[in-house]
Structure 1
Amino acid sequence: MRDNIGIGSRVQHENYGKGVVINVRSDAYLVTFIESGYKEIPVNEVLKVLDEMVPDTDLVSAYEVEQTLKKLLQRWSDITETVPLGDKWKNGKMILYPGNTGLTPKEIPIDQFFNKIVLVRDRVRVMEQRINSSNLDNEEKVNLQQYITRIYGSLTTFNILFKYKEDQFTGEKTN
C-alpha cells in the first residue's frame, strides 16, 4: 500500500482514466472513475496520483467494524437480529382449518408466525455456535452439526416468507 493515496485523492489509471478514491482498504483502493464508474483497484496495480490526500492511519472501515461486532454479538448472545418479512406477506394472515369440520378455523398474523420462525432459526444458530466452541471431540461435533444441517433443511419450507435470500434456511447441499 502506498502512503500517498487517501480518500479524496485524484488518480489516473491506464485503462479506466481519471478518478477519485472513495475508500481505502488494506488490499484495494475503491475508485470512482469519470468514464468507467466504480472499480476496485488492487494496491499492487499502478495508479498515478494527480492530487494526493493524506490517508487516514486507520484502515478499518466503520462497515468492517459493524460486521465484526454483529458476528460477535450473534455468536455470544441470544440477541436476535431484525429479519424482514417478504413484502407480499406483510399484514397477511394464516388461516388453519382443522380436519374436524365442527371446529372453528384459527387465524394467525403472518408477522407473528414469521417472528417465531426467526427465533427458532436464531436459537439453532446459537446452539450450533456453542457446539463449535465446546470441548466435545471433533467426531461428536460433526455428528451434531449433521443434525443441525438437517434441522435447517426441514425448515426450508418457510424460506418463501423471508425478504432476503441470505436470511433463509439452507440444508444439506447436493453436489
Structure 2
Amino acid sequence: MEELAVGTRVDHPRYGEGIISKNKITSYEIFFERGGKIEITKRNEDMEVIDAPAEKPKNSLTLAEVEKVLRYVLEEQSALQEIVPLGDKWIGGNMLLQPSNLSLKPKEIPLENFFHKIVMLRDRLRVLEQNINSHEKLTDEEKVNLQQYITRIYGSLTTFNILFANKDHYFVGAKS
C-alpha cells in the first residue's frame, strides 16, 4: 500500500469509516466512527482507501531535511566536536599516577580517556571564547580582559600538545 496522507478517508472491516489524523513512521493514527481513535500499522492490508485528498499535503520532513536542520543547530551551538586524533605512539597507552607515598595505590588511566577529556576542555574553551566575543553587554575592554585569561589557560595547556597527532590541534598561548 502506498503512503497515505493526513485527511485520507479509509474503510476498515472492523472499525468502519475513518480519517487519518497522523502519519507516523510505522503507523497511522485514525479516527473511526465506531472505534474512536486507533493506531493501525502501515502494513495493515484490511484498510481500503475511500477518498484521498486531491493533493497530498507535505506532513513530514525527509530524513535528509531533519539531518540538515540538526547539523545546523549543533554547529551553531558548537556541540559537534571536531575529530581530533591522538598521536599514534599513545594509542592503547596508559597514564600512571604514582603517589610519592609508595603505600598508596597508583592510579592508571587509559590515555584515550584522558585525551578525550583534554579535547573536551579545549572545545569548551572555544565555546566560552565565542560566547564572550558575541556577548552584547560586555564592553570591548571587558572582552579583551576575559580573552587574556583564556589565552593564559591555553598557554598552561600546551604541555598536553604531545598527545595530539597534528599540530593544527595544539593549544597555543600568547605568542611573544
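Read-outs throughout are calculated quantities, based only on the coordinates presented, and are distinct from any laboratory measurement. On a predicted model such as this, the values are computed, not experimentally measured, just so you know. Cβ atoms are built from the backbone, for glycine too; each structure is taken alone.
Assuming 2.9 is distance in nm of label points 7 Å out along Cα→Cβ at positions 42 and 66 as calculated from a single structure, say which of 1, 2 it is.
Details: 1: 2.9; 2: 1.1.
Of the options listed, only 1 reproduces it.
Given a computed value of 80, 45, 34 for Cα extents along the principal axes in Å, which structure among 1, 2 does it belong to?
Values: 1: 80, 45, 34; 2: 79, 51, 29.
The value was obtained from structure 1.
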